[in-house]
Structure I
Amino acid sequence: MVPMRELVRGLLKDVNVPVIASGGIMDGKDIAEVLALGAAAAQLGTAFLPCPESGAPPAYKQALLAARTDTTVITRAYSGRPARGLRNGFIGAAKEDWILPFRQQNDLTRPMRNEAGKQGKPDYISLWAGRGVTRAREMPAAKLVETLVAEIGGR
């Protein structure tokens, strides 16, 4: 697991194509920083999850907005593939030797995740989130884009 900024710097030395930075980018300052490193663009994920336009269940959005410290972990518990998410009850109870390979694990946990989303039970939802989760903000996507541009300095 290579930190994103280190990965961008390394890629820029080794490839001759545009590099898009992704991972832990939450605000305009982060965007300006990766562009200054030489990235052609920045991709934000977690920053947009709390937006009303996001299809994430309300319990997921609430968990993101409630994060006060970085409690993200890399887990295979939900899908069988490594992914970063907020630690919750299901991840905490998962034992590595119980986890099936990707596709089987993902198919096995899908009904639980879907029902947990409907019931508002974040301990059983895959709460995917980047390391910058503590800086998540709730606002419409258009307003978030406006805010990001203002934070960058109107680039």
Structure II
Amino acid sequence: MDVILFENVRNVGTRGSTVSVASGYFRNYLSPRGLAVEATEENKRRLEDKVKNLERLAEEERKEARGTAEKMEDLVLTFHLKAGEEDKLFGSVTNANIAAQLAERGFEVDRHRIAIPEPIKRLGMYTVEVRVHHDVLAKVKVLVEKEA
């Protein structure tokens, strides 16, 4: 029996693909869980329309993320921290600190989406990557200065 998968199903296929499965597997497992429908012409047309809609929405999200990334790249986040000899910080600047400062400026970003190549433990200017969208990266400048 041919079915169209709505979700990725291990050892069967990926979302949107048409696969052949046993009728009992479809009737007892895939259909009750909403994982698949029969591969009729009407269902294929519905799936194509749904895929087009999802692609359009994904493109709009990417455009919005690119705009946000451009605004972020214009920022310079400044941290005033205590430092000792040779400009070493007492502590470090973390992705949570950067996320908090971005939130103060109107950008809600999960701290896990902020990639710091190495811990920021010295004074200076650094570039940090922020994943705004799974396809869009923003490079944000972080300036660490000595507290007066």
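Of the structures labelled I, II, one was used to calculate distance in nm of label points 7 Å out along Cα→Cβ at positions 26 and 50, giving 0.9. Name it.
Values: I: 0.9; II: 1.5.
Attributed to the structure labelled I.
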Re log10 I(q)/I(0) by the Debye sum over Cα atoms at q = 0.18 Å⁻¹, for residues 66-105 alone: value -0.62 computed from one entry in I, II; matching entry is structure II
One of I, II was used to calculate distance in nm of label points 7 Å out along Cα→Cβ at positions 90 and 114, yielding 2.2; that structure is II
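So if we calculate relative contact order in percent (Cα under 8 Å, 6 or more apart) for every structure here (I, II), which label has the highest result?
Values: I: 28; II: 21.
Result for relative contact order in percent (Cα under 8 Å, 6 or more apart) over I, II: largest is I.
Any idea which of I, II comes out highest on Cα Rg over 2.2 N^0.38 Å?
Working: I: 1.13; II: 1.63.
That would be structure II.
Looking just at distance in nm of label points 7 Å out along Cα→Cβ at positions 34 and 122, which of the labels I, II belongs to the structure with the highest value? Please list the in-between numbers first.
Numbers: I: 2.4; II: 5.4.
The maximum falls on structure II.
As an exercise: helix-only ellipticity at 222 nm (-39500 (n - 2.57) for each DSSP H run of 4 or more, over all residues; to 500), calculated from one structure in I, II, equals -12000. Which structure is it? Write down the numbers at each step before the final one.
Details: I: -12000; II: -10000.
That value comes from structure I.
Every read-out reported here was derived from the displayed coordinates using simple, explicitly stated rules and does not represent laboratory data. All of these numbers come straight from a predicted model, not from anything done at the bench. Cβ atoms are built from the backbone, for glycine too; each structure is taken alone.
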